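Asker: As structure tokens, here come the structures.
None of the figures in this text is laboratory data; all of them are computed from the coordinates on show. Only a predicted model underlies this, so the values are computations on that prediction, with no experimental measurement involved. Cβ atoms are built from the backbone, for glycine too; each structure is taken alone.
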Structure 1
Amino acid sequence: MSLDRAVLDASAVINCAGPFIDTAIPIIEAALRSGIHYFDVAAEQAAVLAVFERFSCAAKQTGVVIAPAMAFYGGLGDLLATAAMGDWSAADEILIGTPMYNFTVPANLKAWIDLIVRPRVTHSGPPERKGLVLGKTCKIIIASGGTYDEGLPAAASDHESGYLKRILAFIGITEVEVILAGGTAAVAFGSTTVEELAAQFRPAVLAATR
């Protein structure tokens, strides 16, 4: 096997190539076959746990050292990702309220998306890349200064609705409703009031939150 040839005559192998949920197991298996020690820099809790559960007995029997998570450069980020997910995947319905910044998602929402879209957690990873968050619905309320409703000239500049639908579908949430609450700039320009604008969107927003 190619991995066996790669570790031939080595004293130890240091795996620095993630995602470790994919790379650790085959490299450890090659290390065990060759009787050499294995180290990696994983900080992915699921990958590290899988290594301990799968290889503890083999390591003791062969005397091969298997030491995952020997560096912590990415550990804090992965811990934050796990904490940010919390128990949201247990919910039946997800409600996202967000502004539109520069025709797309604001940085804090993008950061949350990057934390929850995770291989082997919310999608299967390559090669299938199937969503794992199934049986859920999502409603998205987007507030924007301009008006980007379908059919209007500015609609082509709405890069937020399509992106959110696509990324949610990627993790398995395909039943998505978007409520565009546009025109908030009119309040700043004095052509309407906050009360009048709120009244315009109140029925749709209240329906989405029920």
Structure 2
Amino acid sequence: MSIDSVPMDFTAIDFETANRSSASACSVGLVKVRDGRVVDRASWFIRPPAPHDWFSEWNTRIHGIEAWQVADALLWCDQLDDLIAFAGDDVFVAHNAGFDMGVIKAACVASGLDTPAYSYLCSLQIARRTYTLDSYKLPVAAMAAGYEGFRHHDALADSEACAAIMVHAAKRHDVDDLAGLIDATKAKLGRIGVVPAAPVIAVDANPVVVAVA
């Protein structure tokens, strides 16, 4: 993928699910952007945790993934560390981010894990405040950003399309980082997970002063 350079850093993410349950992630795509350019990509199948591990005909029709393809994949609990390692401290970006962040939260709950703490932005929200379109679905918004011909509902391809929208939107608004894009579009920076509280340090209210001769 070729994206014109804008000094912007983030990780685009997209999930496909096995069924209507947000906990049924069966595939993830991740794209790391540095200075407005894709520098790394990753994708893998996920075996959803029971009882969310069944595949609906509707979902399979959309993304083409069947149960046999994830039968030997790692469970969410076994691959979450890989997702975190890829993203690092980046802001996540996703198209209709509420869905993808909901997948992370629901899959963690179903797996008995704490939800990792991340900030996130929604490229759908950004697109609505950047372009004038009849539809803001990912293929349409990506086309407005000059990125087309990708395989929609392939998690990695969708992540790359999401990244293209963000970088193109930054150029349209003449900004060069996420903070500038947030300000220009009045987009909401969301948050998932809980940031650990800073340790409380007890302070003696009546310190003893020792005189030095």
Structure 3
Amino acid sequence: MSDPTQGQTVRILNILRSAAARRIDFILGAWRINAFAFEDVASAIELGDIDVIVGTPKGGGEAEYNYKRDFVVVPNAAYGATITQQSGIIHECVHAFVDIKHIAGQAESANEAAAYLAGMLYILHTGNPIPQTTNPIGVLAADIARKMIGQPGAAVPSTFESDLRRTIASRPIYQRQGMTFDSPEQSEGLWRVRALRGRTDLDMVKLPPNTRLA
């Protein structure tokens, strides 16, 4: 049977469980982004609670996470071969983790800030330098990552977090989506887990969104 994800499920699982990903460890807002967070996402993918899809992202980025349907979208079968693309996968999987946790009262700019910082830390933990960029978000996230890399488990200082969130919220790609500094993030929890009332099992039938169980 052919793999509809063209090998991307295996690639993403390998990235999430890589040594570089497992060394990421910081707190931003209500979330601790670390090896356990990435294992939560990897396990959800293996259980079928999060899907991997090869297709065209609709949000304007290289890849994306869909909060309503719980899937990671990558543009093609080759995506993830380069270090920056692997960083992009880490970025989207932070969004997946935020969706799994579904903690009320969090801002989408904070969600994005955590994702950008995790992506930059991933690159540093591979032993590679962060590629130069002129993107203001990338520049600031890279600078924060370099300052925090030797502090596993540390909370991102509030000034760093605020500066990164403001920079993110000021960019046209996010403004077009209606993001502000304080706008609420979009997590809903994983719909298959909600539909099955917290039970997750490989043998359970995947129910469509909006399914109600008696």
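Asker: Using Cα extents along the principal axes in Å as the calculated read-out, with 49, 35, 32 as its value, let me know the right label among 1, 2, 3. Walk me through the numbers before you get to the answer.
Answerer: Values: 1: 77, 29, 28; 2: 83, 46, 27; 3: 49, 35, 32.
Only one of 1, 2, 3 returns 49, 35, 32 for Cα extents along the principal axes in Å, namely 3.
Asker: So, one more: Which one of 1, 2, 3 has distance in nm of label points 7 Å out along Cα→Cβ at positions 13 and 109, as calculated from the coordinates, equal to 4.4?
Answerer: On the way: 1: 4.4; 2: 1.6; 3: 3.9.
Structure 1 accounts for this read-out.
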